[in-house]
Structure 1
Amino acid sequence: MESIYSHLRKEHHKVPCSQETHIDLCIEDYNKPGNARKFEENARVMLYRAPMYCAKLLAEILTDTLKNAKILDVAAGPGQVGSELYKVGFRNVHALDGSWAMLEACRQKKVYSDYLCCIIEEYGAVPVDDGFYDAVVTSGAVLEHHLPASSQSEFARITRPGGYCVISYSSDVTVTEYGKAWQAESKRLEETDIWKVHCKVVIPDYYKNLSGFVDIFKVL
């Protein structure tokens, strides 16, 4: 099944190139006029429900601090996660994306309080202090040539001890080499006491006709 990204990256795999080059191509596509809108339209057609699940699950955990909790939406795209977080009561959500066009779409939704334009490359750092956020959320970007597996350690670094990392991904990712590397890094962070599993939730309707998962980790 096609992902919501497929219409933006269908040409990328025809030419062998590095992870960094693939990321550059993705960002170039996302910045093209109208592509943020097309991304949202495609998500609606495919009944992309993962952002809703991420928001509701996090709201259940941070019930007492909804309005004040500092949340980072990583790979925010045009702002689906932020919109869902706003619906359940979060009022201090920051958007991070490598595409200025996607961040402009986020601005138009008026559900974010700050914006960071940067790319999380392999073993790269996010320009945020340690433990700054109460929670980090990412949905739909656990894909090859998007978020590297190593980005999980950055999620944990910028989340305060006792805070949470909420990560959603589709079931078809898990059978790929990229997906296996992602899971291995999640496990490594657990085994080295960086975080622990809070819960793993199966989402039967992540997309239309495709299941997925939401993994929630508590930072130690």
Structure 2
Amino acid sequence: GYFREIRQICDEHDVLFIADEVMCGSGRTGSFFAHEQDDVLPDIVTMAKGLGAGYQPIAATLARKHVVDAIASLSGGFEHGHTYIGHAAACAAGVAVQRCLDEQELLTKVAAMGRELFDVLHKSIGDHPNVGDIRGRGLFAGIELVADRETKEPFPAEEKLASKIKSAAMDAGLICYPGAGSVDGKRGAHILLAPPFIVESKHLDELAGRLNAVFNTVFAA
């Protein structure tokens, strides 16, 4: 209900609802756009990253007709081009990604494997004293790191905990995305996990096992 409430607030105050789907779009959450799962329609959507699946850098901005018409009515046109727009190789990669998503039914697989990902994470680290929460959708999981599980007190920013976990994970053959400042701009460490769409059950088990070992190493230090 969160995004539906945001949509309602935007409508009440005549504010555009812009959905940032750069990381969570292109199927990452089990639907092509994450906002689809909340039954809302943004006015503008931004997307990139998974749009080219890492083969080529490509991004896109989608806007509803009333947004385009408003800009065009003031400027005489909808200016949306720049020097490197429409790069042929990047566009070809983007088209190929869409074709793979469809032909290999990857959205269905992401949704199914996503449920399995959260299941193995909760079983592996869900009761860890420094895990405040595990949340996300599809193959996009965020793990909140806390100094106190009961109060959700974050670690001091100077500990750079997420970066330590990232380094230890790399040593263990696991890639994670570190984040900080989600509580007050400085404190609030977390990591993100985003397995590939073709991941299998054995890979998720291995991921959870390695992450558990990394946590044991970092938090014991």
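Taking 1.02 as the value of Rg/Rh (Cα atoms, Kirkwood Rh) derived from one of the structures shown (1, 2), identify that structure. Going label by label, the one that fits is 2.
Name the one structure among 1, 2 that distance in nm of label points 7 Å out along Cα→Cβ at positions 178 and 210 of 1.7 was derived from. For distance in nm of label points 7 Å out along Cα→Cβ at positions 178 and 210, the value 1.7 is produced by structure 2. Can you spot which of 1, 2 the value 18 was calculated from, given it is relative contact order in percent (Cα under 8 Å, 6 or more apart)? Going label by label, the one that fits is 1.
Thinking of 1, 2, which structure, once helix-only ellipticity at 222 nm (-39500 (n - 2.57) for each DSSP H run of 4 or more, over all residues; to 500) is computed, gives back -13000? Structure 2 accounts for this read-out.
Consider the structures 1, 2: one of them gives 13.7, 40 for Rg and Dmax of the Cα atoms in Å, for residues 26-129 alone as calculated from the coordinates. Say which. Label of the originating structure: 1. Computing mean count of other Cβ atoms within 10 Å over residues 154-161 gives 16.8 for which of 1, 2? Answer for the origin of the read-out: 2. Each of structures 1, 2 was scored by distance in nm of label points 7 Å out along Cα→Cβ at positions 34 and 50; the highest score is held by 1. Computing FRET efficiency 1/(1 + (r/R0)^6) of positions 58 and 114 (r between Cβ atoms, R0 = 25 Å, to 0.05) across structures 1, 2 gives 0.90 for structure 1. Across the set 1, 2, FRET efficiency 1/(1 + (r/R0)^6) of positions 98 and 122 (r between Cβ atoms, R0 = 25 Å, to 0.05) reaches its highest value in structure 1.
Rule-based calculations on the coordinates, nothing more; no lab input. Source: prediction; values computed, not measured. Cβ atoms are built from the backbone, for glycine too; each structure is taken alone.
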